[in-house]
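Okay, got some structures for you below.
Nothing in this text is a laboratory measurement; each read-out follows from the coordinates by a stated rule. Owing to the predicted nature of the structure, the values given are computational and were not obtained by experimental measurement. Cβ atoms are built from the backbone, for glycine too; each structure is taken alone.
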Structure 1
Amino acid sequence: MAAQGLGSVEHIVVLMLENRSFDHMLGFLYTESGNVSPQGHSFDGLDGTESCPGSDGKPVTVYRLTPSTPDVYFMPGADPGEGYQATNDQLFGNPAAPASGAVAPMTGFVTSYAKAIKDNLAKGWHVVPGTAESMIMGCYTPDTLPVLSAMAKGFAVCDAWFCSAPTMTMPNRAFTCAGTSQGNLDDKTKRFTVPSIFGQLTNHGIPWKIYGETASPLTKLDFDDTRHAPASNFGYFKDFQADAKAGRLPAYSFLEPAWSAAGNSQHPNYNVALGEQLLLDTYRAVRDGLAWDSTLLVITYDEHGGCYDHVAPPWGATPPDNSPGEFGFDFTRFGPRVPTVLISPLIPPGTVFRSEGPVPLDHTSILATVEHRWGLPPLTHRDAAAPDVGAALTLSAPRTDDPLEGVQAPPPPMTPRIIATQPSHLQQLHDELLALP
């Protein structure tokens, strides 16, 4: 039986972008109203006084990234550290594993970023001229990200959604699709041998499709049951738009951005404005499509990417399986918060949604939502324990208003040629996977 609130959903669409923390993208969403939404919900955002010590020990205060901030859509200016040890350094001020149950003070972001800037320069990566360690404390204002902010205000924003592991992209994308990273905490492992949600859907006769932006999807290459799936299970973004318009979206759709350094993934320090346009195009495809009334759109980011957040990730995560964890990690600690927005005409505007129980929302909540909606067994212990998002769908009849009517993505500044010509990390991963037998 479908979980409460999910019975009216026939289509779930997920767009997962790259490497941004919650505070960095949405922390100032409701600051001007005292961090209370129009529904009267409390919102765990920024008040503008949060700080981290800099290299000189003096506090560096969080600040607003506004449309007039120089190079605003290329902030924080360099690629912050994002692996397991870098994340420990950002959260605990030390790359070593913390003591079990220790509450992260969230005070290592500036000093960690200082190291990352030097590392970027040493590798020959593009760093925005004038980039300083203090820039990691810059967080976008709603008028700077009009599309994401309008989605968050117009439907439901999740202010306690955590990435599944305190580390980088591929492990967290594996959790999103399969409920485990098989112990991996870095991007060296690109292919996973466990069943994915896509294979699970196939086994139960439920249609699914993975859409790459303009290239064959990376996710297609990650799992045995996607690599061997029929070509009809894959498409491009233009196919997604056509499917949505015609009302032929499958039960589950998973969307990827363009992975190139000149693409719209929003990975630091790529062009954030291009990602805003992708968000708007995705929303318009679903909102203007024939199946809008029965569609749930989930916008999220795979991991925090080294960007600042003030909320300590909780302990108490359920280890997914018996895979030995890299670095000795036992998978009982969630990763940092990431921006997540739930969009459906069955969600009231101004909703702040979080788990109602002791287990917080994380990427495996996507799996739990799909599994509970279509009566599928869980893939691992982690998604078996995860809450779904059905309780956000509280309206008995679909809304007819359009919170993004008239909203436009910011005009994208020209991407520096040095970025555009530099192969991105995930583009390289994609090419390596294509070369594997």
Structure 2
Amino acid sequence: MIRTRFAPSPTGALHLGNLRTAVFNALLARGAGGRFLLRIDDTDRERSEQRFADAIRADLDWLGLRWDAEFIQSERMALYEAAAERLKADGRLYPAWESASDLALMRRRLLAAKRPPVYDRAALRMSDTERAELMATRPPHWRFRLEPGVIEWDDGLRGPQRIAAEAVSDPVLIREDGQFLYSLCSVVDDAEMGVTDVVRGADHVTNTATQIQLFAALGAAPPRFAHHALMVGPGGEKISKRLGGLSVADLRESGAEPTAVLSWLARIGSARPVEPLWSVEAAAEDFDLSTFGAAPVRAATADIMQLSAKMLHDAPFEAVRARLPSEVTEAFWLAVRPNIDRLEDVLDWRAVAAGATPLIAPEDAEFVAEALALLPPRPWDGGTWAAWTGAVKAATGRKGRALFLPLRRALTGRDHGPEMATFMPFLAKP
């Protein structure tokens, strides 16, 4: 059975780029009848916060991305400790003591010599005595020793990949303060959780090369990997959790429909058109990673809001009923839905129906007074508007815009709005 996972760090709010990764993994699993797992990667003790973890869950739930199981890395430390000890015993995890400034100087020296800025493994050339002396004075960080050779995999989005291990620095898996870093925790978890497919951003390609060797060192088969193109900001800039306007919370507060966000993320950047998809199941039914290209995708909240409005214009009452006040009937929804951009706009039209302040131009005052005197008695129905405007036209000689606009303004206080034939029966005044 296919198993995918979404593994966010609770260090900030989810943005559209993060959410795209979640959507890809969820749809891939759902389309194959598999399991979608949520893993909270909270090993960064300084930056991880419970409020962000709670917000991540709320954002996924809002979009309809239900997860089958949840894992929290801070509760799994014993697994990482055991893996680290195994790697140390096998000689694949070794201590090193270079400071950040030492490493920066080494990189500059290598670049000046026109050589790749790869860690030179100086720590491996130290004598046992030198290591013992350093170990007694300060804690080391621990690096994973890569085996020489070409690391290969068939990427689900990018095709065959080949990276020479010699061109990559031995990755640090444990910091000086004992904190386990991403690669170790991720590999241990993916192996233990039985993850079969990992879909993530193209910025992880080098990570994947080193992690393939790490899986092998721990005696586990690697999952299938697929690296999607990154999403960038409207100006082509890198999206971060601090870039305003592109968070899931921002979209929700703007009134975006979750199904519109889902539909956009499920298709943007692929060879298929973005179109309304009314559920996760519908989006998963024909989701295909192979249709997505390698070019970066620009975040476009305006496009999402436009799609959101379109979906509301077509939405059946049952699709929105649970999120509307009980007083809103199906007939009222059908009357106003062509004129809303956000679901909350329905409340504005309810207020108009309950009694709007008339908008009457001075030059129309006499005409409106004569027209109101011709209003048919209640109850009004779908034919009342045509009957009334016909009578007013006959009595005053007005027609077209000069006839209809002053009457709309008098009844609704608005220049535009729902078809008056369908909206007039809901008006409480005059």
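At-a-glance table
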| item | result |
| --- | --- |
| Structure with the greatest value (metric mean count of other Cβ atoms within 10 Å over residues 87-94, set 1, 2) | 1 |
| Among 1, 2, which structure scores highest (criterion: FRET efficiency 1/(1 + (r/R0)^6) of positions 151 and 375 (r between Cβ atoms, R0 = 41 Å, to 0.05)) | 1 |
| Structure from which 58, 48, 45 was derived, Cα extents along the principal axes in Å, options 1, 2 | 1 |
| Winner on relative contact order in percent (Cα under 8 Å, 6 or more apart) once structures 1, 2 are ranked, highest first | 1 |
| Origin of the derived value -7500 (helix-only ellipticity at 222 nm (-39500 (n - 2.57) for each DSSP H run of 4 or more, over all residues; to 500); candidates 1, 2) | 1 |
| Comparison of 1, 2 - label where volume of the Cα convex hull per residue in Å³, for residues 95-326 alone is highest | 2 |
| Structures 1, 2, by percent of Cα pairs over 19 Å apart, for residues 159-286 alone: label with the highest value | 2 |
| Identity of the structure behind 25.4 (criterion: mean count of other Cβ atoms within 10 Å over residues 23-30, calculated), options 1, 2 | 2 |
| For distance in nm of label points 7 Å out along Cα→Cβ at positions 167 and 255 computed as 2.9, the structure of 1, 2 it came from | 1 |
